[in-house]
Structure P
Amino acid sequence: MDKKNYWIGFNHVPGIGPVRLQYLLDHFGSIERAWHACGSELTQAGLSGSIIDSLLRTRNTLDLEEIISRLDRKAISVVTWNDKEYPGLLKEIDAPPPLLYIQGRITEEDLICVAVVGTRRPTAYGRAVTEDIVTSLATAGVTIVSGMARGIDAVAHKACLKAGGRTIAVLGSGLEHIYPQEHSGLAKQIVSSGAVISDYPPDTKPEGRNFPPRNRIISGLSRSIIVTEAGVGSGALITASFAADQGREVFAVPGSIYSQGSIGPHQLIADGANILTSAEEVLDLLNLEKLRTEERTRVVLPENEVEKCVWQCITSQPSHIDEIRMKCKLPVQQTTAALTMLEMKGRIRQVGPMIYVRIR
């Protein structure tokens, strides 16, 4: 069985991200074997010399037991691709983060998330519209996702908490370095009514280069994204771009033509984003009852040994049903039934006629 400490170990290795880690898992069959592989084995797995050096150096200097102990002391949990607790929607994006560090909890209540992002310098209008929209969404049971930055992000988190809703903050730093520092109190409130998460090791300091990649997680967790105010080149527009690439619905709030904060939303609308004038427009598009029924089906459908066998035979590389059936030594009917159930649960995706890949 895969162990969390090896996932954490790879998370500390510069140069090994989701794609390379998946190659290693496919090659070695388990993360433990990959972690302990010697240099020649890693070469056979396709790693370059510099990446192998980085891995061996990290492996020799990293005290995994101490890291685990520190995580326990700080009440930081870790979920990986292999854990049921890993957010299902996030698994569907390209190269999802292999693990997440979490303070608080992501629960079944967070099956339906909407991201709300915007400028760090909102106008009174931007604050008011963000509060109104978030309050309506939170009251309807939607979890609000944002980046806990100054400005619109903080307004969204606070409005959600005030409405008694659940909210998730995605950091561009490790959980030991809350940024901005003045939001430490807000982070504690979020932990009690949701989660503060990061895919960076907990001791990672906030650096500019960390923030654009984290925006793909904000959009990846969410079914829709709302941009209330954003200037040219803002992080909110980067998040909206990720959302569009991930097939998420993008909403933009129109504003004054004289306001710099309206430039971003108006550009998004020109590019095809939905014009948002009330939270009801998001709620109508989400069709909450239908979504909740689908998600409950994913959660409650039972697993069995046949499904597990079929699941283990499917990787990120396309596999035909005949190949899967021969590996599992199962009749066609059983294989087909298991594939159907796994697809309903969001574990696999059909990419061609009877050809499947794993959704991490």
Structure Q
Amino acid sequence: MDFQLKRIGMIMEPRQGDPQEMEGVLNPAAMRAKDGQLYLFPRLVARGNYSRIGIARVLFDSAGDPREIERMGIALEPQADYELTATGGGCEDPRISYVEPLGQYVMTYTALSRHGPRIALAVSDDLLQWRRLGLASFRPFHDLPFEGVDDKDASMFPGLVPDPLGRPAIALVHRPLFPGTRPEEEVHRPAAATTDTDRECIWISYADPRAEGLGGFVSHRRLACPAAAWDHLKIGGGAPPILCRHGWLLLYHGVHAVSPPGAARSKFRYSAGVMVLAKDHPDRILFRSPEPVLVPEGPLERHGIVDDVVFPTGIDRRDDLGAPDRFDVYYGMADDRIGVARLDVPAMLPPA
């Protein structure tokens, strides 16, 4: 039996007449508070792609399925220099993990400044009040510089994991956008070209848990590169890693080009896949779905601010229902709305 994913439905869309949401609500973080309440942290996009990170409480029906949300305000809006451009700025696409060694919730998000997208960090004790830590910093990997490179799709492991030397470390999944590795650049590359296994990858970067400031990542491991037709133009992180019965469950996104009938040029399609990483050595992939587990279907995912996009960013293990093999996945729908789907983990890993 493979990983099974079933859509539950749309859970959030732009509120009519709200200027903070006029260009979409999308790509939320999801996290349980200490009292068991589930909160979403959607990206709220105003005119000119000016993005804030909101707070919303998830409301469930009698069967325990998420059905609607209650808006509760703003978690972060562009204020710091690294979140501002000449004409606007953005706090975008958050992911949240409760990092046990720190005893705090850690939000990773994309800060959009005049220098481009960078990974920023914030922490909270209660999910409602957030304190900025600044931008993540990275030492180079051999001759490969991470510092000063556009970077996105970051999330943290909730516990310490071994770094390349086997020492317990805080670990970050991220996807540097080296020049030439964006989908609009990759689509022009010859079909016979080989994958650049440094620059086209999802990486895990490691920080010393004893160091002050949390954001200094000093060592790195390649995790995964494009490997299939559905993700050959780009892969990147999705929802944060979370433990399942087989190891670390990591949803990720992949991009490929499609040619609609009658269209003058190809379009990009964003789909979602699954990896399972070894619990004690999460740089080792135990399983990677050969086909996507979620592809754009229906008008809400096929048409929006950006067509043909499903983009998972939030995940909730349903321990509250006594169902640890059930994970609710929150995802952006065509960069316009937010959907939720149920992912069931099989008792045995499918063949690799």
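For structures P, Q, calculate FRET efficiency 1/(1 + (r/R0)^6) of positions 24 and 168 (r between Cβ atoms, R0 = 35 Å, to 0.05) and state which one comes out highest. Mind showing how you got there, number by number?
Numbers: P: 0.75; Q: 0.35.
Looking at the calculated values, the largest one is P.
Matching task: 0.99 is the computed value of Rg/Rh (Cα atoms, Kirkwood Rh). Pick the structure from P, Q.
P
One of P, Q was used to calculate helix-only ellipticity at 222 nm (-39500 (n - 2.57) for each DSSP H run of 4 or more, over all residues; to 500), giving -14000; which?
This figure was derived from P.
Give the label, chosen from P, Q, of the structure having the highest value of Rg/Rh (Cα atoms, Kirkwood Rh), for residues 112-151 alone.
Structure Q gives the largest value of Rg/Rh (Cα atoms, Kirkwood Rh), for residues 112-151 alone among P, Q.
Thinking of P, Q, which structure, once distance in nm of label points 7 Å out along Cα→Cβ at positions 72 and 248 is computed, gives back 3.5?
Label of the originating structure: P.
P, Q: which one has relative contact order in percent (Cα under 8 Å, 6 or more apart), as calculated, at 17?
Here the read-out was taken from Q.
No value in this document is a laboratory result; all are computed from the given coordinates. Keep in mind that what you see is a predicted model, and the values were worked out from it rather than measured. Cβ atoms are built from the backbone, for glycine too; each structure is taken alone.
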